Structure I
Amino acid sequence: MILRIILFEDNEKLRKSLKLYLEQTGNYVVVADFGSCEGAGEMVATLRPDLVIMDIGMPYVSGIEGVRMIKEAYPETHVIIYTVFEDEDKLFDSLCAGASGYILKNTSLSYLHEAIRELQEGGVPMSPAIAQKVLQYFRQQAGHQNKYGLSGREMDVLRYLVKGYSYKMIADACHVSLATVQFHIRNIYHKLHVNCGREAVIKALKNKIV
């Protein structure tokens, strides 16, 4: 299956490099690329991509606002943030706006390719530095009461989900089957009253669950 991608990146040289790399790397086609995310919702609603790769520091309209416009116009589209910003506020705001992943530009292009694959497998991909910040945040909140009745194994699965692991990676890390991970994921969604991995990560961050 060919994955249809739109790029939003104001650095033209980087934007063209990303397009060339993605189209040479896998079953991807970059259907459009833009230097601004003004009117991003209308663009996505018209072109119907499977994935948007979005910079945050865009002119006129921020990438985070661009994510909001895209998710309102065409909710089925996944958005991966691709940025230089490492702070927790932009991470949290991006996830709340509807982003499905958060990748730093100082990681390799091959990592971006891997992040797309993880997203297709149900993960919430994040660069290692971002995942480490999330873990540090959780450690600081380690004494917080588990109000949602998550089991020890469900807490483990949620931690890995927050780190951006795909279901297969979680199964390997926990030494259980993929079906078992899917079972735990369904229980987590039910107990947290969420519908997807992105919503689970947001709630875990916002309510200091882990």
Structure II
Amino acid sequence: MVAPVIGLAFTRRLLADGWRVAGLSRRDSGINVPTYVHHTVDVTAPEYPEVLSKAIDELGRVDLCVYAAGIGEPIDLADLDAQAHTFEVNLMGAVRTVATVVPRMVAAGDGHLIGLSSLADRLVSAEAPGYAGSKAGLSSYLLGLSSALRGQGVSVTTVRFGFVDTKMAKAPVRPLMLPVDRAVEILARCVRTRPALISRPRRLALLTTLAAPFTRPR
């Protein structure tokens, strides 16, 4: 599990529910219980797949993997490196995670991968094109992977959240913002039911679908 705010909160929920968890993030999680082990690593680091593989080996197997890493920065036309880095974290970090985790799940004939995408995946954003573009790629990849894994015993869930009450919610207007604890409850339900796709809140999902054609250049 890769864990910023939502991931950390969900880690605590999984531990409370009796799971053994290995957490990976750039900073220490602050969790100190016997059923949790933490590895400090950036998802863009060359050694990330090796650290992730080691974490799985320590657990013995992987039943559930949650990719919750995500960043987004406003565009600066004089310096587009931040937009490139957004793709490295939001999309390629997830792709590298899948490449490490999913073959193990397929070999075991069971497993569940959850990836946190965004309702922004259908929008064209002039303010943060790297964020919207990377989330569009993530949603498309995970949904395709879900279809590819049909019949293998492995489930893939794409979670499309709108605004969640974290420091990532930087927009001046944040309609229908979800509390972190509500986001955690949605993820917990996904673990139980293994849907291929879930979009929350529903009203904002509908609004973004309706608005998507109007965000494209004319």
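Since every read-out is calculated from the coordinates, none of them should be taken as a lab result. Being a predicted model, the structure only gives us computed values, none of them experimental. Cβ atoms are built from the backbone, for glycine too; each structure is taken alone.
Out of I, II, which one gives 1.24 for Cα Rg over 2.2 N^0.38 Å, for residues 87-158 alone as computed from the coordinates? Working through the options, I get structure I. When relative contact order in percent (Cα under 8 Å, 6 or more apart) is calculated, the result is 18; to which of the structures I, II does this value belong? Of the structures listed, the value fits II. When distance in nm of label points 7 Å out along Cα→Cβ at positions 55 and 151 is computed across structures I, II, the figure 3.3 traces back to II.
The value 3.5 for distance in nm of label points 7 Å out along Cα→Cβ at positions 15 and 127 was derived from one model only; which of I, II is it? Computing distance in nm of label points 7 Å out along Cα→Cβ at positions 15 and 127 on every structure in I, II gives 3.5 only for II. Here Rg and Dmax of the Cα atoms in Å, for residues 63-182 alone was derived from just one of the structures I, II, and that gives 14.8, 40; the source is I. Each of I, II could give helix-only ellipticity at 222 nm (-39500 (n - 2.57) for each DSSP H run of 4 or more, over all residues; to 500), but the derived value -13000 comes from II. Mean count of other Cβ atoms within 10 Å over residues 31-38 was computed and gave 17.5; which structure, I, II, did it come from? The value was obtained from structure I.
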